[in-house]
Structure P
Amino acid sequence: MQRRDFIKKGLGAGIAAGTVLAISPANKLFAGKYPVSDGDYDLVAVKGGEPDTMFDRGIEELGGMRKFIKQGQTVVVKPNIGWDATPERGANTNPILVKRIIEHCFNAGAGKVYVFDNTCNEWTKCYTNSGIEQAVKEAGGTMVSGKSESYYKEVQIPWGKSLQKAKVHELILSSDVFINVPVLKNHGGAGITVTMKNLMGIVWDRRFWHANDLHQCIADFAMYRKPDLNVVDAYRVMKRNGPRGVSVDDVVLMRSQIISTDMVASDVAACKLFGTDPQSVKHIRIAGETGVGNPNLETLKISRISV
């Protein structure tokens, strides 16, 4: 399918007071545990600000968006837009963050910026009620549907143990730059959902994954397509009843963000922020063992920023 067809088919352009959930005191991500060196960083961890201001600081520390985007390139931004829920529920990526990422893309010279997800709930309601459709429109990006099988092309994953093929959205296959923007939250099947789990929204036949060792399939697919940049939204974090959540009572306000080119490092750092042992999450463990990314944060250059 041509990009002009996507444009035609597209849509156009908190936390509860008194919550009883708590952030794990074991979280050391921002506490100076890891070495920091001048120059290029492998991972940036930001806390204490609004989603847009945290991204401004974080992407600058990582070298700026021009490090990832060349003049005139086509970019696809993949948030989590899977659920018909408002931003306060923490089920989807924060729309303020999505808007700011798109603005940075255009400032870096991007020609087109597309946004989509293969949603779980009815896609038009997810796009609208998440606030992401409006955010994309305001930033000048283009929303595209992920709910037609005709948009997906089959690819082979010959090295996969449980997953040897998958149908991948055409935009992922044709765009120049892929930016993965998951929201950090609890997940009933995977335990936790971050960067690698968010890639399930770029494939069509994800039911196969759930029926054939979900964790192994996540790790298998992560070897196929690594995003050029990962931005973990940990502003509002759903600590229980994920991935959809029940109410704002499931959410804690962490005001944090993790930015890296490495999915495994991002997911390990997110686990530490969440209060979960990364080794207890099977797909993260497998991906680290198979070389998808580096799970050893102690060996990375990490910049920690308080806004």
Structure Q
Amino acid sequence: METLNKITLEQIINLLPKQVELIYIDYRDNLDEHLLILQECLDAGSFDKLYESIDEWFYDAQFDGLSYVIEELKSDIENEFDIEDASHIIEDYEDEITDVIYERDISNPLKDLLRNTSDIPVRVSMYSNYDCINSHHFEGGYSYKDSYFGAMVDTLKLNPAKVKKMLVSYGVEVYGAFPNLKYRDGKELVSYKDFWQEIGNSICGANLLVFVGTIEASNILDLENLSKVKIPKGNNCGLFSSFQGGGSLIEMELKQDFVIDLNKQGKTKYDTFGITIDCKGSGGYSVDEVYGVTRHFWGNKIEIL
């Protein structure tokens, strides 16, 4: 039997496991109901709030895990050194023991939560110096130059002359020049038919052009230093107003992949794109709140470049 004064801190530390897991994440635990926190992190350009939230959510669980490891250590000391009660030894070295346990903790609650989280629906909105586009009936007619409508035509790589021809065929007023940009022929992101249906069915004001898709939850942290995203062919884009809670069909199908540089500005600092997690409270109405869409609506995953 060893006397208490011969038991060193080193001997105690050697009885600790080389790795511990203080926080256990159940397969049912995820961030599906906390997407707003993720959006707030994107707005802030930092995921500090998410880490703080996780620390708060799992504070008690971590403390319970720590207590369990210490209780096991106490039992191991008593068995190793034939001691009836090692409580005083634990108390003498409590701070040192706690520090070592934290150092050996391999828990990664955020990684585990993200693994259990569903693909995250997002919309990528086109912002413009020309603000937005109103409903089809309110607009009354369209001009290509100096308008959000024209910015949409450019983004979707449509030939303005073909757009004008199409609008005129449906009895829609057009104003100003619609140049014939033949180099866009065959490179359009959407069909002219889909473009007309989207415009013609717009019943809400303050619309923006949005591209929709999902991001794999495990990749969400990559958005902290986000630069470019690739919207895959087959996903949809369309008109939506998060401000008024409406829009159009959002059924213009992309005919090819579309790479968007989120850091690039156009002719003015207002000509940019922004990414928004589609959830309640994320800067107005969400698509899901307004339309009650299924997972199929969001299409394939957006690639972070």
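Quick notes on this one:
- Parent structure of the calculated result 2.09, given that Cα Rg over 2.2 N^0.38 Å, for residues 87-206 alone is the read-out and P, Q the choices: Q
- Each of P, Q could give helix-only ellipticity at 222 nm (-39500 (n - 2.57) for each DSSP H run of 4 or more, over all residues; to 500), but the derived value -8000 comes from P.
- Parent structure of the calculated result 60, 16, 15, given that semi-axes √(5λ) of the Cα gyration tensor in Å is the read-out and P, Q the choices: Q
- Which entry (P, Q) yields the derived value 4, 18, 26, 19, 14, 12, 7, 1 for P(r) over Cα pairs in 5 Å bins from 0, in percent, for residues 63-134 alone: P
- Value 17.4, calculated as mean count of other Cβ atoms within 10 Å over residues 215-222, assigned to which of P, Q: Q
Every read-out reported here was derived from the displayed coordinates using simple, explicitly stated rules and does not represent laboratory data. Note that the coordinates shown come from a computational prediction; the quantities given were computed from them, not determined experimentally. Cβ atoms are built from the backbone, for glycine too; each structure is taken alone.
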